[in-house]
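Quick heads-up: structures coming right below.
What follows is calculated from the coordinates using simple rules that are stated; it is not laboratory data. Predicted, not measured: the structure shown is a model, and the values here were computed from it. Cβ atoms are built from the backbone, for glycine too; each structure is taken alone.
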Structure 1
Amino acid sequence: MSDKFILLVEDNPDDEALTLRALKKNNISNEVRVARDGVEALDFLFCRDAYVDRNPADQPQLILLDLKLPRMDGLEVLKEIRGNAHTKLLPVVILTTSNEDRDIIGSYERGANSFIRKPVDFDQFMDAVRQLGLYWLVLNESANRR
């Protein structure tokens, strides 16, 4: 199991495939684990239900969180992540198609580390993912270092 992995929280299969392709094309070799809704993301992070046997010390280096999710939206997921002692310092980047002010403000109010609007153009998206990977996976010093 990879020591440094990314948790992608994305319900849209096309956006998931696009994100995975962009990561691979930019030589970001970290394992990517996918949760397809907000409840599954929290179950994964807090080792509940289907993830009860997962090691709680094995946390992602980065969470890429969509806002528009079934069962529990991304803002509520972010609030839960920040409200738990074991996950509150994990880097969370909002990666969404929304550019509504209330989503941007709400994300930062709940403790997002960054807000990135998914570009519609594939080349712009590739560049955004490249920069995201360079910063969050290479340059950034995490508070959760082991």
Structure 2
Amino acid sequence: MTLKIKKFDAVVSWLTLYHIPNHEILLNKLYDLLNSNGFFYTEDITSRIKLSDDEIKEIEKEIYGKHLPNFDKYISNLEKNGFKLIYSEDMSSSWTEFTKERIIQFNSEKERNIRVHGKEVVDSLNSFYNFVGKYYSNEKLGGIRFLAKKNT
């Protein structure tokens, strides 16, 4: 049986690519999936500083972070793999504010959330929200939004 590879006009990803360790392979596959002049849009997590080995292990354990280049390296990797950058934005400040507000909002509705979702789910989400909030607030994690085009 022959598997016909489909091509697409666009690939989009929200907070997913940081889970995948080998971006060289990933970006090559994404590039190959796109039609000529196809678009690639993503919002993803980046690092804002050189993370320590302990921080990397903690991030991998807590949010399954496997690939966290800084903003400039992320862009460089795209261009190195054939993409032409159309637009990019550093989302670090706005995501830091969002994570702070999310924790406050979530905690303000704790009783309702326990009633609707159960204590185990609420405890798990609270742990996740606080972990992410801490890493954004201490400027270790950041974010990127970009639109790139298959450079043909």
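For the structures shown (1, 2), distance in nm of label points 7 Å out along Cα→Cβ at positions 12 and 92 is largest in 2. Given a value of 2.6 for distance in nm of label points 7 Å out along Cα→Cβ at positions 108 and 124, calculated from one of 1, 2, which structure does it belong to? Going label by label, the one that fits is 2. Among candidates 1, 2, the computation of helix-only ellipticity at 222 nm (-39500 (n - 2.57) for each DSSP H run of 4 or more, over all residues; to 500) that gave -10500 used structure 1. Given a value of 24 for relative contact order in percent (Cα under 8 Å, 6 or more apart), point me to the structure among 1, 2 it was derived from. Value 24 for relative contact order in percent (Cα under 8 Å, 6 or more apart) corresponds to 1 out of 1, 2.
Taking distance in nm of label points 7 Å out along Cα→Cβ at positions 28 and 132 as the measure, the highest value among 1, 2 is held by 2.
Between structures 1, 2, the calculation of volume of the Cα convex hull per residue in Å³ yields its largest number for 2.
Structures 1, 2 were shown, and FRET efficiency 1/(1 + (r/R0)^6) of positions 4 and 60 (r between Cβ atoms, R0 = 35 Å, to 0.05) at 0.45 was computed from 2.
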